[in-house]
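Read the figures in this text as sums done on the coordinates, not as results from a lab. If you're wondering where the values come from, they're calculated on a predicted model, not measured in any experiment. Cβ atoms are built from the backbone, for glycine too; each structure is taken alone.
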Structure 1
Amino acid sequence: MNTPNRSGYSLLLICLMMTQLTGCNDASVSTPEEEERYRPNVHFTPAQNWMNDPNGMFHYKGKFHLFFQYNPNSNVWGPMHWGHATSEDGLHWEEHPIALYPDENGTIFSGSAVVDHHNTSGFGAEENPPIVAVFTYHNHEKEKAGEIEYQTQGIAYSLDEGMTWTKYEGNPVIPNPGIKDFRDPKVFWLEAQKKWVLVLAAGQEVQFFESPNLKEWTKLSSFGVGIGNHQGVWECPDLVLLPVEGTETYKWVLLVSINPGGPNGGSATQYFVGDFDGKQFSVDATFANQMEQEHSFWVDFGRDNYAGVTYNNIETKEGGRLFQGWMSNWQYANQVPTTIWRSAMTLLRKMTLISQGGRYRLKTTPYLSNSQVAQKAIEDLELTREKKTLLTHGQVSLSAAFLTFEWEGSDFELNFSNTEQDELKMGFQATNNSFYIDRMKAGKHDFSEQFASHISTAPRLSDSPILKTTLVVDKTSVEVFFDDGQTVFTEIFFLKAPFETLTIEGTGKLKKGVAFSLAD
């Protein structure tokens, strides 16, 4: 999307006039040049104002539909609406008018949407199936009054492929049973039992419900006591059936976001692998044992991938699912140095499982259509601690690049840099068998003490002698997939100038490298 043409002075006036609404100040105001430099090329951002969790994601008639938490009145979090955008390839997005507005039941928190192909809800017809959104109502007046039951679940339906919506007159469809944090419903059709299943965050656990028609819900079970990370609030759950690569086995995977409690601070998303019989989710025994020893089951070890869930109504050719998250962290999301807009989404990612020694691990890799427009092969490089240039901006745009290579050897470090002394480093340390990403010198970070407070790390989970790395770098973010997506980092940054050079330093051999530009 194009950045609106506004002067820095105008932005300051707007900020000052909206102080009571936005909470912004002089330090948060960016110049037009910065706004242009920070707005991504291939990651979705709203044209203006605040965005967080992805919501209501489904694929229908050749289009991805992304809804999202949106505040149309400010560039910080506030009264939540559902924004809406569509894409045919997951890279190029068209933003649409607001889909869901607050009403007498409350503001519109996170949720999901499904294509009701069999018209079980009765809202449409089989020849024109309704799209049904299930979401959390948040009643701020009840919350201010000290009541506990201020979050309930409501539904709305669309008969024009998600473009306009009608609220159900019987809302709320799931009343609050007396739980403070009772939100973020994710719904899917369980074909084997011909019913809808809903998974919902409820305090420090998740709850499962069933329905024949999306309007009447019965509680089935709960999960979460005594397992996983409980350092923060559980949010945005999702339950998906994923294939185990190289086998005919499928396992259920439960995603649960948590804030705080992430592996490198702030918000992140953990996962559990197990079985679901239509009523109860139970973790695989070997998975539970391994989690007790060390909890390394994170969708993303970086600091900027939160509240992600999967798209309904679409599978990959391998039988996996497509996932997308919010590319920020609650530690600093309201303070990042953009003024017109705040926050981006990750790229879509393919999600499957792998099995190693009887242990299941989640694997995620970027979902990219045939949009690559430039290519550079990187020849085999033998390195002995020396630094060599891999790419320059003149060869492949380092403001929208896709890079993949194989490494055989010991340590290595990749370094993106520019003439302003900005540096973004990432790599592998063999001595402690861990990956890292270092944004401490990657541009502006004075807006938050927590943003560049430490280097993000993660253990290597694979024992393969060949270390495969794939990364997507955009103007203000990098998504790194080590070991075919077993260990993933997503982190944002705010450069003084675009990256110009990518170098590598290490001891070993870089093999089969290739780079593409994702820019149009």
Structure 2
Amino acid sequence: MSEKVIIFDTTLRDGEQSPGASMNIKEKLEVAHQLAKLKVDVIEAGFPISSEGDFESVKLIAESVKGPVIAGLARAKDIDIKRCGEAIKNAQNGRIHTFIATSDIHIKKKLKMTREEVLKAAVDAVKLAKTFTDNVEFSAEDAGRSDKGFLVEILSAVIEAGAKTLNIPDTVGYTLPWEFGALIKYLRENIRGIEKAIMSVHCHNDLGLAVANSISALINGVRQVECTINGIGERAGNASLEEIVMIIKTRKDLLNLYTDIETTQLFNTSKLVSSVTGIKPQPNKAVIGANAFAHEAGIHQDGILKERLTYEIMTAESVGWRGESMVMGKHSGRHAFSQRLKELGYTKLTEEEINKAFVEFKRLADLKKEIYDEDLVAIIEQELSDFQRTYELDYLHITSGTTTTPTATIGLKTKEGVKSDASTGDGPVDAAFKAIERITGISVILEDYKLESVSKGKDAIGQASIKVQYNDKVYKGKGASTDVIEASVKAYIDAINKIVASKDIKKRTDETV
């Protein structure tokens, strides 16, 4: 009889630590609802002690999202655990996930503690967490480089203290599959009381082995895997959820395992996460990449036409890949628009939000003959935000050419009315950015600027993504329009608005931590 693998999704916590992948509260909630629709077993919603914003997002997800266990991360410190307990207290099923490093290099160099002190901190943390919830997980950070004997000692002790899940992380992506599998086997055979707990793994991808190590761990008895959508995460990322799930499904003949994941939701979930983070999977990404089910070689095409299984080990439909996006146009009604948004994963939009997005959809429909799913996602991203916008674009005028000094005149709507100014620059986009700086008085360092088409055709929407630095903190901005200069301007204004909105948040975060 096959055994179930618990899918622990940490996209909203570890995935968000991917450089430039931070999400606002509204985006996190939307992703959480989609993860519930995907039927993940556990959603690690955040690290409540890290900021007021993270605390609020974990609390909101715990109160709003039903089905999966909602977990919060906490160091083995009283202040972290109490804050985490407060964040998850209204969850249908809440979990505190506490951790402390166990490798000698971390213990000596980072924690500046002894093994005995680490052991005591771990046990005390689990006992305190148990006063908030019976569902406690303990992680031995950097287990992949830890002494096996000490791992057995500390993991046996936290089971006795009440931990129900033991996580063995390869925190720095150092181990090889056979080596990691052997470690899991050794721990299963030597940890006292292991039958009372579920073993879990959390593998990083520094050597490109996160998925392979996770599968090796499953073969050796692990029954929970911690992973992220699209494999996003710190440094080179985490084990990819969609790859692990489809390996289990496709090779059930060898693994004899299963998950409860609704695999037809994988593609939509991937697109939603890439949309809100601005990090898109490479075209050749397994399972959900743009080329995952594309066949260009003539011999492959011939085989596919005769029998798809000649070159496809899973169907595109099984992961929710539709091939061509659904096309909508100016004659599409509000009901069809609303229904399509739900199919794309936007299931919790209010009537007011749908109406606001529909107005922009109609405006776009007058400019474009055909509107694709990617265009709809761009509209939602642009129109809906969970912070008050201080500035909005009122008008934009550009003068540019090979023999003309680029000049931009910008008008921004504010509470006091429209404010305008003009500036020259190295190009039209640079001139527009400088004009915005003159109006807002906010000077930033532009760290990154990307412009790409979100759909196809000459009239495709262009989406601009920027990262700016202000007071040693990085802010992201996005903008979309059929005019690429307008898209760039909207992205810049979006980043400026986030800077303005963050002033109070920054103050509250400092007070909390």
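Suppose helix-only ellipticity at 222 nm (-39500 (n - 2.57) for each DSSP H run of 4 or more, over all residues; to 500) works out to -1500; of 1, 2, which structure was it derived from? Comparing all candidates, it corresponds to 1. Consider the structures 1, 2: one of them gives 24.6 for mean count of other Cβ atoms within 10 Å over residues 163-170 as calculated from the coordinates. Say which. This value belongs to structure 2. Each of 1, 2 could give P(r) over Cα pairs in 20 Å bins from 0, in percent, but the derived value 21, 51, 25, 3 comes from 2.
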